[in-house]
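Colleague: Read through the structures below before going on.
What follows is calculated from the coordinates using simple rules that are stated; it is not laboratory data. It should be emphasised that the depicted structure is a prediction, and the values quoted were computed from it without experimental measurement. Cβ atoms are built from the backbone, for glycine too; each structure is taken alone.
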Structure I
Amino acid sequence: MHLMKGRAGIPMDSLRDLPSVDALLQTTQAQAWLVDFGRRLTVEAIRTTLDEQRAAYAQAIKLIDRQDLLQRVHDLLGQWSAPTLLPVINAAGVVLHTNLGRAPLSPAALQAVQEVSLGYSNLEYDLQKGKRGSRLLHAEALLQRITGCEAAVVVNNNAAAVLLVLITLARRRAVVISRTQLVEIGGGFRVPDVMRQSGARLLEVGATNRVHLADYEAALEERPALILHAHRSNFRLMGFTSEPELSELAALAAKASIPLVDDLGSGALLDTARYGLAHEPTVQESLAAGSDLVCFSGDKLLGGPQAGIIVGRADLVARLKRHPLARAIRADKLCLSALSATLLHYLKDEAEREIPIWRMISAQPEQLRARAEAWQNILGQGQVMAGESTVGGGSLPGETLPTFLLALASPSPARFHERLRHSHPPIIARQENDQVLFDPRTVLVEQEPVFLRLLQQVLEVQSKKRS
């Protein structure tokens, strides 16, 4: 630490020598900060820095000089004003990476968000009648055309969608669910906990690995409000297992005059088997099998914004829309505009071309090899090797897609990856033994120039450290 010097160059070793807030505000640096950060934040940073110096002096730590003091103020202003939510480059090869925000939006969805947010919109205004309208209508017609449902409602996420269904249709009543589906998914989300919070009573049937239609039939004697079928997300049941078909549950529910609700989770609208993956049940298939309501996410295999979507019988959806909770968990204009633009890609049969996650899933191995080899040539190092990508987001557990990776060796892979995470924007890759792996499947083509420039910079730093 340096001693602070006074105006005449005399060392300062006393708190009396610390400049005042007003004195520091008169400096050239502070005048620029007032413009960039505003007076309130600048003054607070100066006061905080001076208080730190007083605390340090009380512990017999020498005072820093004026230049270091100003630098500390500048650092604080940068820390306080920096956003915590940042764009990152996903080179990890997980298409629906929950920690990285799941599905990136299509250019059309981004444009729709920008257009609707730059000014006012008809979010709750009926342009035909010239009076108050309902936000619940937005995206509904598109969902009807795509899935064949009678009605639809959009809320802010799928957990909220399931909660709304249970509170509206089954509060203080029993809900039949198989023990094979009482799972916990990412972030500590547990199906049984959500059911209890809704006020519904769990009526578990079957064993942990096998459940029969007769188990459901026996449960009907307790006069439940509905039957709930839940997607197991990132958990796979294997071995000595059995479950009734969804169509069998639908017939049983119809006979008992109660709804069958399918919590589908991922919300696929395309057949994943077309891309070499296991078949993920689609929303259309669930409705065709007889589900009365289907709940699913907007930011998983649908490829849109975070949303909870409920489609199905018009009378049941109408009840959901009228429930007071619907207002608390409603989707905002940004979500509805992005979702509508995303759904339009499906209606126009262009989802595979326009929606980023479907471009990633449908990318062919030879295309990915060519990109990885191009990276290798530009960087002048690395090894191109066969690997696997995953879908992620609780979809298709255990399923992988063949890919090609660029592997870069490093004496300290952890340190190398740390430098990548601190670049601007951060790069998220994978580590394997002494290598850092980069999967072109999840690096957007438009991100490549920035990605390669940042990677070159980190490699140069690593090379200097070695020498």
Structure II
Amino acid sequence: MNSGFGLDMNIDRAKLESVLGARLPGFEALLSCERLTAGASRETYRLNARIAGVEKQLALRRSATGEESSLKQGPGLTAEASLFRAARAAGVPGPQVCLVLEAADNLGAGFVMDWIDGETLGARIARSDAFAAIRPKLARQCGEILGRLHSIDIAASGLDKLLDVMTPEDCVRQTYASYLAFNTAQPMIDFAAHWLLANLPSDRPPALVHSDFRNGNFIVRPDDGVVAVLDWELAHIGDPMRDLGWICTRSWRFGVRGKPVGGFGGYDDLFAGYESVTGQPVDREAVRFWEVFGSFWWAVGTLAMAQSWRDGSETSVERPAIGRRSSECQIDCVNLLIPGPATPPAEARHDLSTSTLPRTAELLTAVRDFLARDLVASVEGRNAFLARVAANSVDTVLRELSLGADAVARERLMLSQLLGEPGEAAALRQRLCEQIRQGLMPLDAPGLHDYLRTSVLAQVLIDQPRYPGAIEALGRV
């Protein structure tokens, strides 16, 4: 697992060593305990221990505050340990669970498992030369793994008593309710939600669903391919096609075009691997539904990141920047559901400053260059990463200064024509969302698709003009 380590240690090391000594056969000493910086929902530690005279690495996955994750979803860590065990028994690659923490341990909820070396960064798996030889085999391998995962006997494994059952409609409505609670008007999210509710997949026998099986949530080695499936915290019982659609969701392709499965493979290889294990044909229409759902889900998820910054629970500069990535997922929904021509906004030919002193854009450019060039070179680790995030945020503001005025003017005109009433863009946008929610604006209403394509394209060109979905929408693929 390639990740950075933080200095903050909020676990009682002496208590942990005592628990390991009492319950882990052959345990002699805890040599080190390092917390990973990765993983916002739950804590993960790398442990170096001496067991039966041999130094061995272990992983501790833990929540100090209880079973529930910060995502307010999923079955809890004790159930997650059971999922690792059931999956491993079914031939799904993953670590062996060594022990599960108990209430009497006073260390919170969690479990200790084997440490497995390999790569977890999706962009490296999809792009690095180190994985060039294994990439052509990964899509089929992922299909085979999902086939084994979905074949697990839920009752025999006891998972039926640990996991929630969620229908496709439950998944859409739960995500849509989260979006509505943010009180933000994003017409494409409303459109996608109502499209999904109108196109729910056919019923099929429920299965164990991982829900977050994607490039970046498994460990890959250049010679072996996938050696461990991670992050089971969203697992439930439901439509197995969700996992096949999720790994194809465009956000998890890491900018690689022409490789819909994780940025490394194709649909046919994924489906062939799955069918070779299950003996059942893949429902391609259902997979497409879940691929749309994936972009819809992450469009809402990025807004949740921004909300955590707004309410003060997360103060990192990264959170509002991630919130702006909602437009990437929305343009993916546009390209999937209502593709067609759209005109980008025109660049402004003026600056807000009327002085001959350095203009607004020049000041922001200087700040961006300082962050991206000088500060990044002088700091390390997470601070260097955050400096790049801050520089990218300044770049977004620069593009908004250039494109924003024309984008808003065009949006106001199109909304006025669509709704048949005058007003400011923000108020009209809210009015459109309300009409979609109330069923007063049909999804095929004249002018609606043109408006959605144009407004979402304008926003993503401000937020991230190099995003593959933006390039696709411009017809420049």
Structure III
Amino acid sequence: MSATRMESHRTKSEVLLALIRTGKPMTWMQQVQLTVWLSLPAVVAQLSAIVMHYIDAAMVGSLGAEEAASIGLVSTTMWLFFGLCGAAATGFSVQVAHKIGANDCEGAKDVLRQSFTAITLFSLSLASVGVLISGQLPVWLGADLSIRANASLYFMLFSLFLPALQMSYLAGGMLRCSGNMHIPSMLGVVMCVLDVVFNFFFIFPSRDIQLWNLTLSVPGAGWGVVGAALGTGAAECIASSVLIWYLWTRSSQLRLVGSRGSFRPQAVTLNHALRIGLPMGLEHLVICGAQIMTTVIVAPLGVIAIAANSFSITAESLCYMPGYGIADAATTLVGQSMGAGRRRLTRSFAYITVGMGMLVMGVMGWLMYVAAPQIIGLMTPVEEIRQLGVEILRIEAYAEPMFAASIVAYGVFVGATDTLVPCLMNFFSIWAVRLSLAFLLAPRYGLKGVWIAMCVELCFRGAIFLIRLVRGRWMKLLQTAPLKRC
């Protein structure tokens, strides 16, 4: 998407978002257009994030199966930390969406100021925990001795960069909830490009490369797995710094330059953040805890199974990340509609975003089924890993539409600050359905049995989320809001 078109879409989005805040009517077509215009940059941002991990996996995968397995082993624990960072940021950003929906921009800035202090303390604490457990984590996960050292070092470096990642989540979430999806999207792409560049020089040693008829000498650090962690961390630091600068000085609704207020967190703001973010954090603990348990199930199957599982999770992310992008748009639209006290519009945006997510991820699932050999082939030259990866990816393709239903519906519920019940739904679905089936099927069918269990569970989860969406109990906190002026 060109910069000119992105700016045009942003202007149109701001006009339509203003209709929500001012209580003016919106046609169904205007709602669809706004959903598309907000979703596109959010999808780009999500895809750029997973492309970054895809590139890491491909570059490290070219070094060999053990190097790939060392990152794959800790990837589920990393997703747990990603989820906790996202939950903490969302606890504050959803409050900002409600304030902006009610045209209370000064109140939104107050929440933003307080969030910087609270989130900084949280991220430093989380980074400390990550560093402390990094030495024993591969042992707890039952890793082979040959990959423990690299896995431990990679996770420790990842943990040290968590404060930068957390600030990126916070600044990006604030901008998205204000309706600005484009800047976080562009910075996500920039971060991906920087990650490629840093990895190119950090992972591989100095070497000669052939470019047409020219032989070029390329310097390199040759740090392998460590280089992948440092390259990603450096890219995160740069992107996070630019996002914070833009939010602080350029955001039309949230810039803090020239305004005054306290950065000391207030009890009411923290209580709201905990009510929203704590169930989300627990939900991520549930999901990622289950993923870690899945890793424990997969680890005894051998290095090939660990690597194939890791590569396939990364490859599948290309399919479901558009769903998370649409979920981001759903959170913004539902959050601002809730803040404006508009019940019918809130429900309409919920149905539009969930339907769009199921359609998009259904198409992506079909593409993943067809292109599975090429997708896995880009990440590893090891034939055994390729074959197994293709088989399990094609199993998962069938679940993508229902997976989309759960992802986007969850984004709707977050915008409505209804996070506790969805957390419990996820807990039951993953632990009672997925892990039970995985324990039963893995001894007989190996890694394919684990992924069959995952496919069945995702379909079940999508069904129960759709039922809750239609019943409408997630809108119980919606009240008619008095209109204010920013």
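Colleague: Could you tell me which structure in I, II, III was used to calculate distance in nm of label points 7 Å out along Cα→Cβ at positions 172 and 284 as 1.2?
Modeller: III
Colleague: When FRET efficiency 1/(1 + (r/R0)^6) of positions 140 and 316 (r between Cβ atoms, R0 = 25 Å, to 0.05) is calculated for each of the structures I, II, III, which structure yields the highest value?
Modeller: When FRET efficiency 1/(1 + (r/R0)^6) of positions 140 and 316 (r between Cβ atoms, R0 = 25 Å, to 0.05) is computed for each of I, II, III, structure I gives the biggest number.
Colleague: Same structure, new question: Determine which structure produced the value -12500 for helix-only ellipticity at 222 nm (-39500 (n - 2.57) for each DSSP H run of 4 or more, over all residues; to 500), calculated from the coordinates; the candidates are I, II, III.
Modeller: Considering all the candidates, the number was obtained from I.
Colleague: Right, next: Name the one structure among I, II, III that Cα extents along the principal axes in Å of 62, 49, 45 was derived from.
Modeller: Among I, II, III, the structure yielding 62, 49, 45 for Cα extents along the principal axes in Å is III.
Colleague: When you work out distance in nm of label points 7 Å out along Cα→Cβ at positions 60 and 372 for each of the structures I, II, III, which one comes out largest?
Modeller: Greatest value across I, II, III: structure I.
Colleague: If relative contact order in percent (Cα under 8 Å, 6 or more apart) is calculated from each of I, II, III, which structure is the one that comes out at 13?
Modeller: Attributed to the structure labelled II.
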